[in-house]
1. Taking helix-only ellipticity at 222 nm (-39500 (n - 2.57) for each DSSP H run of 4 or more, over all residues; to 500) from the coordinates of each of 1, 2, which one would give -12500?
2. The value 0.30 for FRET efficiency 1/(1 + (r/R0)^6) of positions 14 and 62 (r between Cβ atoms, R0 = 25 Å, to 0.05) was derived from one model only; which of 1, 2 is it?
3. Given a value of 1.6 for distance in nm of label points 7 Å out along Cα→Cβ at positions 6 and 54, calculated from one of 1, 2, which structure does it belong to?
4. By the measure relative contact order in percent (Cα under 8 Å, 6 or more apart), tell me the structure among 1, 2 with the highest figure.
5. Quick check: 23, 15, 11 is what I get for semi-axes √(5λ) of the Cα gyration tensor in Å, calculated from one of 1, 2. Which structure matches?
6. If you work out distance in nm of label points 7 Å out along Cα→Cβ at positions 22 and 38 for 1, 2, which one comes out largest?
Structure 1
Amino acid sequence: MEKDPGVILRKQDDGTEVKLKAGQSFQIQLEATGGTGYWCYLKPPDARHVELLAEETRVQADGRLGGPVLGIWTFQAWEHGD
């Protein structure tokens, strides 16, 4: 995805509250160890408030089997949430 997400949230941002405008995009980026069988899965968000635009996994190492990967979920904010 070419569009700048504006806000990127990572593990260290756990518990952080962010305020977004309608139409603003944001990403959640989480690191993992590839090849373990463990992964983060998303409960579908309420489409009135936020829309999942893209989900991507990037290899972080030089192609090593089982090396670190980065999960990237890109969203767009819509209506004010509770």
Structure 2
Amino acid sequence: MLIKIDSTSGLPIYLQIVNQIKTQVALGRLRPEDPLPSVRQLAIDLTVNPNTIARAYRQLQDDRVLETVRGTGYVFAPPAEEDPS
């Protein structure tokens, strides 16, 4: 998963992460049930505070892009099925 942080951007880092993950999902680079790196691992990879990654993941959960799977961690949520009625 390729995420680039722009320290000169006025956008908070956690929102940069959220936006880039949503973009990758929309482009089909990340598919439902693909696992994400752990909070700790992504924080190390991006050299940011783990709390920043946790905040981004929480936002993505609230937006129903991610879900947690016991024993696995965070995965991309399958698209919600629309009610046919």
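Each reported figure results from applying straightforward, stated rules to the coordinates on display, with no laboratory input. Remember, it's a predicted structure, so these values are computed and weren't measured experimentally. Cβ atoms are built from the backbone, for glycine too; each structure is taken alone.
1. The read-out was computed on structure 2.
2. Working: 1: 0.30; 2: 1.00.
It was calculated from structure 1.
3. Working: 1: 1.6; 2: 2.8.
For distance in nm of label points 7 Å out along Cα→Cβ at positions 6 and 54, the value 1.6 is produced by structure 1.
4. Numbers: 1: 36; 2: 31.
Max of relative contact order in percent (Cα under 8 Å, 6 or more apart): 1.
5. 2
6. That would be structure 1.
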